[in-house]
Each structure stands twice: as C-alpha cells, then as structure tokens.
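Only the coordinates and a few stated rules stand behind these numbers; no lab work does. Only a predicted model underlies this, so the values are computations on that prediction, with no experimental measurement involved. Cβ atoms are built from the backbone, for glycine too; each structure is taken alone.
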Structure 1
C-alpha cells in the first residue's frame, strides 16, 4: 500500500480507503469487522462512514455503520486508523427524504445540528476524536460563515482534527476555501465526491480547484456501485442481493440504464484484454488522476475486497490508458 498526503493536512492516508455504508444493512457486524481487519492488514488506514449510514437508510439502521466501525476500533491501535465520518446536510422535513428520521427531519448545517451530530457520532464510534469530519452534502440556506464557525469550534475543542466536505460543487468548494481564509477558521482539507470511469465530471473544474487550493480528493464509488465489474452486464449474473438490485430504485435509474451498462462492458473488456480484474483497473485508473488523495470504494461481500486492494500495486500502461480515453471520448459520462 502506498500513502498520500490528504490536502494541506497532517493526515497521511492510504491511497485506497474503505467506505462502510453497507455495514449494518447488507453486511452484519461480524462480517463487516472481518472485512475491515483484512483491509487494515493490507495497509488501509482511512475508514469512512456517516451518521446516516447504513444504506438503504431506515430509522432502525441509522448509525449502525458508525457503531460497527467503533467495534472494529477496539481491535486495533487507535492511532493507526483515520476515522472519517459525516454530518447530514439539510433534509426535507419530518419523515420525508433520506434523513427524515434524523433530528426530527430538520437537519441543517448550523451550530445546533453540527454539535449534536458530532456528539452522537463520537458516542457511536467509541472514540474521543474524529480525524476527518465532513459535511455530507451542501447547505445553501445556512450562511456559509456560520457553518465554518460551527465546524471550527469542533476543531478548537479537540473533538475533530480536520474538516472536509462531500458532494460539493466547484463554486461551493472555492467559496468555502475563501471564506475560511477570511475568517481565520480551520480550512477544508478534503473533498469526497463521486468519481469513476462512467462519471468524470470532477475533471471539469473541480480537479483544478482541488489541486490549486490544496484540497485532497477522496474519490468515492470508483467502481460505480459495482457496475464497472461487469456483473450487471448481459453475462454478469448479478443476483437480487447485488447492490443495485437491493438498493432503492434511484440507484438503478442512475447506474443501471443501458448506456451505463454498455460503457461499463467496454471498460470491462479492456481490463480483461490487459489481464486485469475490472475492479482493479477501475480503481487504479482513479488513483492516477490529478488531485486524488485516495480511492474510496465499498463492498457488499468479503470476496470483493481483494481485487480492489490489488490496485495499490499497479500502474496502468500507457497503451491501456489511451484505450480508456478512446472509450470515454466515444461514450462520455453515461452516469449522471
């Protein structure tokens, strides 16, 4: 495993991290802890979760992934793990949307909700500090200065080491960087956005912001919810337990349509032509892109981890990279 600096922070992160949103839903605690232990032994240091996980979101599973990560933390030296979690952004009201059951469905990125969220996360994780605390999606109503000042209080109190954002836009990330500098608050050191061969919008503006502002990109879903393994293609044989089939219809609409599957099949064929597992190629490609601090995949079965971890040991050949670009020019960004 190789390691990279996370933006302008003191955190050195494994170039492959592990997401936990299936822990507590598709995977039980025992299996989840075993997967994390295997990843840790392979050199993975950053484990990412969120207060709203597991997914699919229900009141019964909310917080389960943090609790399971907390169980894993009891089995390893705490200072060898980078714990990343997220506070939910604004919701749609009580009982509505994906966070309608969290804090009465009235979530916002203000001081009240941020301080309650971090205390609840610390308790579930069983730790006294969160290494990377991220906003899960933007809040364009609560003043940005208020958000930064609320997050800064957590850093000053020693409850959080560094701050990050997720699902942000180039405008939002640039504005956050400028306001943090003007206010003198803790700066944003990381961005966690989706990035994979089927959705490369990060390349159009966001990569420039990350590189020039010193913000490390945590590229989540580098195998596109499993689509880039080929298992959802005509000969893939994905069963009802596979993530796209088990998750809410919105995921199928985004990742499972004909254009996305057709493009994925092209990338899968390229990987096999070059003697690579498709997941290995997809993650290795992500790691070669500008501004990437770490690829952040998840798994829904223990056997899915090995080909992902194999990407840490390879660099894709120039011929393969050219072939990947040719497919992208022909079938750009089929996932929206």
Structure 2
C-alpha cells in the first residue's frame, strides 16, 4: 500500500509509474489473462481485431477475446497515428504473439472490419490456420461471382436478402480463394460483405457481428467506466501502461461478476428479473458493495466460455436481438473459377 496521503503525492507516484520503462505490460497482464482462458481449450475462441483513436493523435490497436456478450482485452498497442486505419506491419506483432499464446487452442477465429482486409493479413491467416470472418470494402475486386471480374458493391442484394458465394477469388490478381456472404441487414446503415474460410451461411453473419462487442469495450475504456480520454497523456508507452490498469480492472471485474452470477447473488446488484447488465457492471457494482456495504469479496472464476444467462434488458430487447439478422430470401451459389 502507498504511504502517500496527499493528492499531489499520489499523482506524482502515478506519473513515475506511467513513465517507468521497467514496467512490462505483457509480463504483468498475460499470465492472468491466460489463466482466465484456462477453460476454453475445447471451445471456439473468437478474437476481435479493431482500432480506436484518442484525441485524433494516437491510435490504439486492440486484440480482444469475445466472451459472454462483451470483449476482454488480450493484447494492445498504441501508435502516434491520427487515423484508425493502420498498415499490416503495425498489428502483425500482436497477431504473432497471440498465435504463440494460443498455440494450445485448436479453434480460433479472427474477426475484423474492412480496414484490415488486405493481402498480407490473408497470407498470414492461411499460414496460421486460424479461421476468419473479415468484412470487405465495397471496392474490392472479385473473380467468379459473375462472368467478368466485379466489385463487391455490385453484388449487394436488396433489403432483407442474402447471397452465399462459394469459392470466389479476391482482388485483381485473384490470389486468395475463400467464401463470401453478402447481405443487406435490416437496420444496418450499409450492406455487409464478409469473407470466411468456412462454408458460407447465415451463421457467418452472426459470427462477424460478434466483432461489435469490442465497441462496448472501447466505450467503457475511453469515456465510460475508466475515462481513458481524461488522462491527457501524450506518450505511447505511458498510454499502454495506463491501459494495463484498465485491462486488469476489466478482467478482474468481469471475473468477479461471473462469480456473483454463479453464486446466485446477481439480484443483489442487478434489478432485472433476468440478467440485464454485463458481467463487468455486475462485478463493478459488487466491488463497490465490498467497499461500502461490507459484502464479501468472491473468488474470481476463469472466464466462462458459455454464457449461463445471456444479457437482455427486457423481453423486447431479446426479441429485437434475435430478429436483427433476418432475411426473406437467401440464395446460395457456387462459383466456377
């Protein structure tokens, strides 16, 4: 425990810690995260790759584990880069480290938005033997979906329809063969075009949609529970160390929330009849009760690979969720290339 009693002393200690180059983020965080994933060896592990920008100056690259409706940080990197679009070389080290860390996990799927779809990532995925669901930009050239090469945007179906293409080839050189699902989803701002190495189906869209869980993590980190944007730090290494604190809090509070759920104590912190808030918020509320109400601190459990009670704020929210990806017409085509 710190001996500092004055607010300025506490701030100085934090500044020294954030500027300490001997603090190794991966050495402190990864052993805990890998222990939290100890029960996932027989379950598919979804990894969401995404970026977020701080103050239009720094780009944070995230590789997160999708777990029970939310995302939990696995690896991250901060660059002085004012755009959310980054080159493959910027996030390749994260992928390499993740592949080594998860070498005992036989079933891993990478989820990524259209800014990551490129030759280098496809080549890496084929070598890694990971599965993938990647969204394509509308101007990517395809071979096999029609008589002549065409762009993805020309294949978008009408509202409420989906088309499944097997064995298309990507880009002008046609170097990569994969399967494609194009769909115009009700309520979505734009049509989707998602490529996968697995058989194309409507399940492909559900899998890709898991990527959006990382947006809630960004919201909690930047301006929600942890207010990263209020730090005013202007140093990549210091931001990575500060995010270590947020990531540890997310991991511990999520595990604590799962312990609360398993112990049957959820309704002490969640007013909904069925679970209506995330395990992160359940854990944070329980921890506040430990401090202010004398509750007992529960032993955290490893992250659950299957959700015992999916979160919905109401029956209408549950109905809307399951009706979100719904189609009146689905066509399946095999391309001859």
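What the table below lists for this structure:
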read-out	value
Origin of the value 23.4, where mean count of other Cβ atoms within 10 Å over residues 131-138 was derived from one of 1, 2	1
FRET efficiency 1/(1 + (r/R0)^6) of positions 187 and 291 (r between Cβ atoms, R0 = 25 Å, to 0.05) - structure with the largest value, from 1, 2	1
Which of 1, 2 yields 18.1 [mean count of other Cβ atoms within 10 Å over residues 35-42, calculated]	1
Comparison of 1, 2 - label where percent of Cα pairs over 19 Å apart, for residues 107-194 alone is highest	2
Structure responsible for 30, 22, 20, with semi-axes √(5λ) of the Cα gyration tensor in Å calculated and labels 1, 2 on offer	1
